[in-house]
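See the structures that follow.
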Structure 1
């Protein structure tokens, strides 16, 4: 396992590379060029500069999150090929600076959805939360405005201002797109880009839908074991794989996360991982808790053990954290709670590794 940390760039993040390098065991950052409009090629010189800046702090740049998919590709419009070509050129440029994994998603219009970005908890911290009834009582444009009011001036991934301006119109474009058509559009994209992923030796890792159920009538398909296998079967290349996000999949209480890790990890199809915990509330509601197992509803020990058992050697990053100790920053992406999460995950890994080693020695002595 390698440990990574999401960083939004010098101009877009309250957390600095100097701070990230001080987190014990940190190997690299997971970042992107957030100012490049979706569908445009990421310039090679910009990527070289970004890589150098990261390397100057003793960190690696091997995972990009995200190179977003243009809506024309998701909709299957006649214009999609030019955006796919731009995606391929970006893949080429990323490979030239040593990137090994691209995390992306195929969620239509909206990326991850929360109804509250600063829910107060009993200990005085705040966190992101989802309430089902709020989604169904509000129109998409009002939800976007509500979320935007809680960002402290930061652009949230998947909730960029240019995306939010036309959100209702964008949703309307999907009214005649069936779920099967959406699967067909995913396959068209994969079959177009995977040969180049193989050529450039750069793996594509799709992120599950968050939360893993339909929102505003939009198709959301990367939701559970069955649909993940269906996705992987669309293109059997080992370069077509997953970002295993425990929080996204874990929001569906029927998803057995350790079992899913073992199943798709044994196929060699997990290329990147987000580890976070969440606390179930009535119905489908949840809020994002501290990473410790006892703080939430997911067993993070069993999740980390599953990654250990499949001999996962890719990057794991601590995902959304609470805002603690008076920190102000991008909701879900402060320094302190994610740093605690990183050390907790590494502590579990070390304990599992040493216990496994001790057991092996004991068996040899027998």
Structure 2
């Protein structure tokens, strides 16, 4: 009986201690993010340029306070990325918050010099959204963000939208701040970014292709949209939709019968540099569906003819894309990384650019037509 009383006492003591802990929780001081939403201005789009003096000019777009209102646009100049953020806070009533940043537009003036310091600062800033999309613009970013845009959406939604739609059609790859920094921090690969232009006549921005970099600088060369699709195939980076339209005949009438549109359902690319570092071999296998063909009916004989023609045309496209990459010294496909990993005794970072430019090409394209779609 005595033992039973002791055990009962221990049980009561445990319950008392538990209740005491629960009560004390309500008196403990808590720590929380002091940047309350009502005190912040969420920045969805940011553009960066370099001034003639070498400073950074930052332009930001924040969503309107009321639905259908005008976006809040602010432009400041600072000596560094953090300095521009400080200058911005001096000009707005709230705290500029970049945690919801969707799109970063880089002006060519900033990309003419190494973009490494700029991207590094943006990457290491704890307030930055690493999933924000990056793009290079063919004009000052401040001019693009200040330009009139014919769209039913606000500008932030518009710029995010044209990048997303071009990604879905495999015209450009998804390029986030994190992905770009992963590439730029590697000495064996060159950066590439979606390239945006602006049409004064239509008052719209346009995805022009992929901007090519070498040693962290813009080469002033870019792949157009057709070439960008080929690049994504070579990079094994196509999305659900990858469409290609090519002229396969010269003498048909009406003109529409000379063309074919295909959709790439599956693509496998294998790029290899030989051990002598003298030749690049590209082996590409495609499974395609015919979406549109002027002559409609595709017999077995016609299928063989079309696949042969398309194989030759796409092989030529691949050679042209590889040549453009080589002539600009842009190793955007990461061949240097392959050599450094599997042919380390011959890898030389100092001479790779020249070696890369001199590589001979050997291209083989194998096409399998798996469906004619709605074509007979």
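A short reminder: the numbers here are calculations on the coordinates, not readings from a lab. Being a predicted model, the structure only gives us computed values, none of them experimental. Cβ atoms are built from the backbone, for glycine too; each structure is taken alone.
Here are a few things to note about the model shown:
- With distance in nm of label points 7 Å out along Cα→Cβ at positions 290 and 338 derived as 1.9, matching label from 1, 2: 1
- Source structure (of 1, 2) for helix-only ellipticity at 222 nm (-39500 (n - 2.57) for each DSSP H run of 4 or more, over all residues; to 500), computed value -10500: 2
- Which entry (1, 2) yields the derived value 1.33 for Cα Rg over 2.2 N^0.38 Å: 2
- Computed 0.85 for FRET efficiency 1/(1 + (r/R0)^6) of positions 146 and 298 (r between Cβ atoms, R0 = 35 Å, to 0.05) - originating structure among 1, 2: 1
- Among 1, 2, structure where relative contact order in percent (Cα under 8 Å, 6 or more apart) as derived comes to 18: 1
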